[in-house]
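Structures for review follow.
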Structure 1
Amino acid sequence: MNEQLNEAPCGYLTLSEEDDILSVNQTLLKLLGYNLDQLQGQPINFILSASAILFHQLYLVPLIKLENQIEEIYISLKSVDDEEIPVLLNAVQRERDGRTIIECVVIPMRKRNELENELLKAKKRQRPH
């Protein structure tokens, strides 16, 4: 992986057609608290929350096979400490070096969620009773 992609301000990982993790950038490793040796070769389910595992199997796998891409899917990843980390996921399936891979970009959504929750609370306080 080149240095720019490895240090990009978003998470990046590639998956095999069988959903095994092939590569992960440093940004995503830091976000999840793993090192590369802990994740490389693991099934994607290793870093998905329980609800995300089900969503992945029932929705994401068929969608990527049908449309070759996924855009703006809200899903939770699981850190090394079992913390659920909400992320926005974009993915594309493509042929590279004679094999099918799935490239994924992951953007953490924690701060956005906190901001949205604060905005909702402020709106509720402003409503007349």
Structure 2
Amino acid sequence: MVTYSGVSQKRVEERAFAQFPRLKERAGQVAGTMSGGEQQMLAMARALGTDPALLMLDELSMGLAPLIIEELYGLVADIARGGVSILVVEQFARTVLGVADVAVIMQHGDVTAVGPPSEMERELSAAYLGASE
């Protein structure tokens, strides 16, 4: 792995393996042969390798088993507690509400609701299921 910010490969690997211990077990494995959850962990580790202020995640849960999704969002919460801001775009929005500080609902490119995750459940139902207010 190469970084353009001057972070050494050793430091990138140390951080990746500390945050994602399963990746250390798979260090010699070709990324394309890893499970979907392991590939997501690798993608996050790559993104975090240069100590970013912001981590953007798009459809983290796509195609993954519920237990793996729960594990990944637990890791996302840990990363956020470590001081990295995280922006998550997630079709299955209820999945991420448990770790979010602020929730935004968008429909057709327009923001339709913003608020605390605890208050967004009803808004989600209205937005995605056509529930009436």
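Please treat every number below as a calculation from the coordinates, not as lab data. Because the structure is predicted, anything quoted here is derived from the model rather than measured. Cβ atoms are built from the backbone, for glycine too; each structure is taken alone.
See the values below:
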item: Ranking 1, 2 by relative contact order in percent (Cα under 8 Å, 6 or more apart), the structure that comes out highest; result: 1
item: Read-out helix-only ellipticity at 222 nm (-39500 (n - 2.57) for each DSSP H run of 4 or more, over all residues; to 500), computed value -12500, structure in 1, 2; result: 2
item: At a computed 1.05 (Rg/Rh (Cα atoms, Kirkwood Rh)), which of 1, 2; result: 1
item: Which entry (1, 2) yields the derived value 13.0 for mean count of other Cβ atoms within 10 Å over residues 7-14; result: 2
